[in-house]
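Take a look at these structures.
Derivation of every value follows stated rules applied to the coordinates shown; laboratory data play no part. A quick note: this is a predicted structure, and the numbers were derived from the prediction, not measured. Cβ atoms are built from the backbone, for glycine too; each structure is taken alone.
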Structure 1
Amino acid sequence: MQKLKRTWKRANITQRVGLALLALLLITTGTMYGISRWYMHSVQSKPYTLGTSFIPDYASYLGVDPKDTMDALLGIGVKHLRLVSYWSDYEPVQGQYDFTQLDWQFRKAEAANAKVSLSVGLRQPRYPECHAPSWVDTTKPSEQWQPALEGFMTQVVNRYKDSPALDTYQIENEFFLKGFGICTNFDRARLVSEYNLVKKLDPKHALIVNRSNNGIGLPLYAPTPDSYGISIYKRVWDAGLTHRYLEYPFPAWYYGFLAGVQKIHDGRDMIVHEMQAEAWAPNGKEVPEISLAEQNKSITAKRLKDRFTYAHATGMRTVDMWGAEYWYYRKQVLNDPSLWTVAKQEFANDQN
């Protein structure tokens, strides 16, 4: 201590500012790490649930059969599925519903004793994020189309709330994220109304609201869900500044810190609703438009294995991987089973 005092006295103003900033950084980092370790300890007795999102429309886009893809995922031991209920798919004409596609997904999940987290609302996973049917104009005031949306959501909830496969609902998807997707309405009152609607229709199942980004922040306002979801993207294409692949430097415990702060604030837990596990195409292209070599700059078998390890190291006890349709596409269309082999091993380990 005396040595530190002497060092401080000898330092000029610039050095003192530097030392003070270093001390602040160390204290802040230490506090964040401590919160993350506390959070991990607080939930370690809970079972670890490893699952994946599954979107049949995306499987079809990649050129693989959706039913075959889901069968294959269930076949390698996937027991938790995050499914979507796109408004544009299931009410293409106002008042005319066709749930054929979602019905067979639930039947397959039920037969495999798998659990489902069902996404409901206007904004759901995959671009363009907001999946309104052609007869709806969401650029108009929400009072002109929100009743129709909630009517559709009522149909969805009432149809699947008694399924033995249903585990949770996810209301909207990263509702306040304005920088991605084609969405025009970010009215909190609408989100609260949808939340209250689903709670009223089905009070038995938990509701999840997904955060809008991974930055340091705290959801403070309504609705207060049963738990929160967070997405983790590790390697993306930076189209704005460097025009190259960017690897986010956050350690896994950073996300444990975010979950811990949330739990301290309102007692709610957090899940990983999207753990990036697919390629990110550069220059505004789509995955089928780029070579396998280019895809490997974003995701390889080693990186995929590291993603499973990273997700577990966050401390969160429910993790849904993002990109399972892509693993199957690599195997079936590109004749590259490397990612599929990793996923098969990870889900097999999760069952042990």
Structure 2
Amino acid sequence: MPDRKIIHIDMDAFYASVEQRDAPELRGQPVIVGWPHGRSVVLTASYEARKFGVRSAMPGSEAYRLCPQGVFVPPRFPVYKEVSQQIRAIFHTHTDLVEPLSLDEAYLDVTADKQGIGSAIEIAKAIKAAIKEQTGLTASAGVSVNKFVAKVASGMQKPDGLTFIGPSRIEAFMEQLPVGEFFGVGKVTAAKMKAMGLHTGADLKQLSEDQLVKHFGKTGRFYYRIVRGIDNRPVEPDRETKSVSVEDTFAEDVLDMNVLTQELASLAEKLTGRLERYDLAGRTVTVKVKYHDFKQVTRSKTLAAPPDKDELLQTAIELLQLTEAGQKRVRLIGIGVAGFGDFGPDQQLKLF
């Protein structure tokens, strides 16, 4: 089977770049999309703000502490969505196999491109040029034979970058990749890997598939394949986001309900930021709990309307109380939202 030609396009500091485009006085300034107070999170920070350590999903109060001179701008989701539609229209001039991941990034399978260009690198250049011409914004592109490598490649030369990782380079590329950059490896898993002496793909490659499964569960099978450059996932143009969730694994099992509630508050903050970034609103809230004995339970509740940040946390706390948390030690806790659909504008604004 011939290699596929996959492009991952990721807009550069998308929301902040739109704001700087539309307000010339913001250009060159450390722009932070979000609010510096309350329980707001940073949706996007310009590259000028990132120099101070500001990053997406960070609490707004922390961003203000790091960069008090930052210009905080409230998000304009209708504008971002309109620009995103312009960009997707550009994608579709080259292929119908487009899988959006959010408003600002997507996978494209250009194995059979509409314009007959042939070279995925040249197609990526053409897409980047069209985005710049039609929107005034820059994008970074990763080009390879599978989704995982293309996605990592798109982040290697930001902003306005283009990185190609060909078949002969993939395995060596994966070996030098830090474990924290592997898909599905969060801070907790990365810390666990490093404690085991696993710092790069080459280190992971020394473990058998059974060993990886023993230490990391079924995700270990994915790590075993991906470190060898094997990713057969197709680009799915009709893929629909059915749920968004966040979770965290404790370094030590937790019995204290106060600690669990504090962790829920942190997760609710992250989840709200992610929903805002993806322009999603859902009515079904789910709490996931994994106990010390690895038994896992979920509890869900469907609300009359998408919850705001406080309602999301309150619902999560109520659902947590329906589990055995506080009686049994907890290893992992998570929150998810599903039930996306078209709600009235008042309900959308309630969430955002």
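So if we calculate distance in nm of label points 7 Å out along Cα→Cβ at positions 251 and 315 for every structure here (1, 2), which label has the highest result?
Greatest value across 1, 2: structure 2.
When distance in nm of label points 7 Å out along Cα→Cβ at positions 211 and 323 is computed for each of 1, 2, which one produces 3.2? Attributed to the structure labelled 2. Quick check: -11500 is what I get for helix-only ellipticity at 222 nm (-39500 (n - 2.57) for each DSSP H run of 4 or more, over all residues; to 500), calculated from one of 1, 2. Which structure matches? Computing helix-only ellipticity at 222 nm (-39500 (n - 2.57) for each DSSP H run of 4 or more, over all residues; to 500) on every structure in 1, 2 gives -11500 only for 2. Identify the structure, out of 1, 2, from whose coordinates distance in nm of label points 7 Å out along Cα→Cβ at positions 227 and 291 was calculated to give 3.3. The value was obtained from structure 2.
Determine which structure produced the value 21 for relative contact order in percent (Cα under 8 Å, 6 or more apart), calculated from the coordinates; the candidates are 1, 2. Derived from 1, not from the others. For FRET efficiency 1/(1 + (r/R0)^6) of positions 139 and 219 (r between Cβ atoms, R0 = 30 Å, to 0.05), which of 1, 2 scores largest? If we compare FRET efficiency 1/(1 + (r/R0)^6) of positions 139 and 219 (r between Cβ atoms, R0 = 30 Å, to 0.05) over 1, 2, the biggest value is for 1.
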